[in-house]
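Got some structures for you, see below.
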Structure P
Amino acid sequence: MFKLRIKFSSALAFKRMMSSQESDVLFETLNNAGVITLNRPKALNSLNTSMVTKLLPQLQEWESTKTCVIVKGAGDKSFCAGGDVKAAIDKVEGPIFFHTEYNVNYLIGKYQIPYIAIINGFTMGGGLGLSVHGRYRVATEKTVIAMPETKIGLFPDVGGSYFLPRLQVNLGLYLGLTGDRLKGKDVVKSGIATHFVPSSRLYELETLLSRCSNEIEIQALLNKFNEPSEEFTLADNIKHINYCFAAGTIEEIIERLLKVKNEWSSKTLEILHSMCPGSLKITLRALQRGAQLELGQCLKMEYRVACRCTESHDFPEGVRALLIDKDNSPKWKPATLAEVTDDYVESFFKRLPEDRELKFFDSKI
């Protein structure tokens, strides 16, 4: 009996050791569903090249063999808090990461079977790229979404130029430029999530979704679990958001905010003045153009900008100041909005050499 206990405890220890060495993304079949778990909970499930490289072929395979795909994050703090920007600022690694990540975003946007993202916890940047392009996005009371890229010298990528301009009343331009966070039922109100389900019911929801045999059953089940939204916390300022962020330039947005003169506009002005000036103008240009483009075209445009960001001063500097040295004192170049010329902004959007352009996995070329 004693020997059996030793063997059993050894087996448990081995199992724990193996689980600690688990893959950064897990794939399993549950009844009719393919289930993806982003498995870097200590890093808030942030994406790296290893993860997106595994995601692409598995999603392709499941598209023709499963009834639906469910994607979630390990732990209860985060679905996915974004991409691993410390790696993304590398001039070699960055473009490789973006190339694969954008292919995953593109596939999700054209996925033939129901793709259900359980966005429980922090869902930012790359996390939105893994969710918002899919057919169903389930938020909980723990959900916090944001596109905070202008704070680190980047821009809202992963298809942000596609989905942000398509949100109601210029809300997407506001979120993309300020990086403001939305929580819980506000995420449904904004149009970023499709359903709200309390986190305590997620296990039950996932199990029942996996048993569905068609999309009609999936829709009915999600609607059954869905809790109605409450009043949008930004409701009192929606008219101001629509007015201010309809402006064609950052300078004019600031002028309009100065005219509003309330607590929200003062806070928004303070936020904009703390952001990277170049990023603000690049972001506005990307969102204005993205409003007229399909998802694939947006991602091709974003890839050019992202590659140029890895080669520029601001993106590495923003990551250094906020995430590496953490001195929170980035030295932006250009340092002011007035110094960010139209030629500077446009240089980020120019085509790359043909062999460096973004190619999709289903490209005929």
Structure Q
Amino acid sequence: MADQYAQSGEDMSTGIPAIRWDEPPEGPVVVLLDQTRLPGEEVELVCTDAPALVEAIRSLAVRGAPLLGIAGAYGVALAAARGFDVDEAAVALAGARPTAVNLSVGVRRARSAYDAALARGAVGEQAAEAALAAARQLHREDAEASVRMAGHGLALLDELLPGGGHRILTHCNTGYLVSGGEGTAFAVALAAHRAGRLRRLWVDETRPLLQGARLTAYEAARNGMAYTLLTDNAAGSLFAAGEVDAVLIGADRVAADGSVANKIGSYPLAVLARYHHVPFIVVAPVTTVDAQTPEGADIEVEQRPGYEVTEIAAPSMPVTGAGGGIPVAPLGTQAYNPAFDVTPPELVTAIVTEEGVVSPVTAEALAEVCGRSRGATVG
């Protein structure tokens, strides 16, 4: 069950967190900043059970691979704390979005802690506390990983592009809205900004749901960054004009061979970057690397509803479409709407993790870097 109430924050450091655990008198809840309402209004979505959190994940009220892992862990803890069926909650949460591997990783972390507590003879409340402790630990680890990725990423940019004045193109949204900290790829750009070495952040609008226009621009503006929004299909002309020094994106899953699944539109940027001799850099924590997925062709790509393409969401205007939006295509139009595409490792200049940089991107190098972390999924 979910409820909503509005609230606004003064700045990024004291504003509304993307996710938090709360314990009001009515019982524990998971509270989300509803990303579907940004940038127009900052509204928190209060989830009192796992089904509400599953719906929030599917509707993209909460999104982004690292944050989905945190949400999955908190969801297991919520089910345990409220006395619901933990097995059922774990299965539903892990399957809410198939491509983002962090979601199932987070669910497993909290579920394993819960099961281990029960095996030690803990009663329900104690086992629930163990699940919550695991979720909070994952949240802390992700925040720490964000700081380390930003440092490694900025060092790599300075190595590849000596002299500063970086002009960075990014796709989708990879800031604090997807993370326990300041994000993945966006955190690197933010570090460059703070160091005085970011000349321009080019923000792809990221169709069809405009995560770049709605969310990345929102984060860039709140941090005082120099940024410019562009339509996705304007990227080619930007490369041709020599206005891009590097592409920085995040990832929802990295296969064992280094293939990268990220928001649809990422692969064309990689092709453009290769043709124009521009570094194409992926920034993701090791929890996004999945050793159980051997190569890119094995990544399950989520197919989203067609109405996300055939309609435009505009809450302030009358709606007549099946998805609650304004129709922009004839009734009955079929739409192809994959949520992600897959970039092969040979088009990726480097993968930046909290454990270091993988470049060139090979299965062996990826396994070696991720193996430094106890939380790695590469083994």
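Read-outs throughout are calculated quantities, based only on the coordinates presented, and are distinct from any laboratory measurement. In this text the structure is predicted, and so the values were computed from the model without any measurement. Cβ atoms are built from the backbone, for glycine too; each structure is taken alone.
Assorted remarks:
- Among P, Q, which structure scores highest (criterion: Rg/Rh (Cα atoms, Kirkwood Rh)): P
- Which of P, Q yields 3, 12, 15, 15, 11, 12, 12, 13, 7, 0 [P(r) over Cα pairs in 5 Å bins from 0, in percent, for residues 272-351 alone, calculated]: Q
- Top of P, Q by mean count of other Cβ atoms within 10 Å over residues 40-47, largest first: P
- Answer label among P, Q for the case where helix-only ellipticity at 222 nm (-39500 (n - 2.57) for each DSSP H run of 4 or more, over all residues; to 500), calculated from the coordinates, equals -13500: P
- Of the structures P, Q, the one that 28.6 was derived from, the read-out being mean count of other Cβ atoms within 10 Å over residues 168-175: Q
- Taking FRET efficiency 1/(1 + (r/R0)^6) of positions 56 and 248 (r between Cβ atoms, R0 = 25 Å, to 0.05) as the measure, the highest value among P, Q is held by Q.
- Answer label among P, Q for the case where FRET efficiency 1/(1 + (r/R0)^6) of positions 24 and 296 (r between Cβ atoms, R0 = 25 Å, to 0.05), calculated from the coordinates, equals 0.40: P
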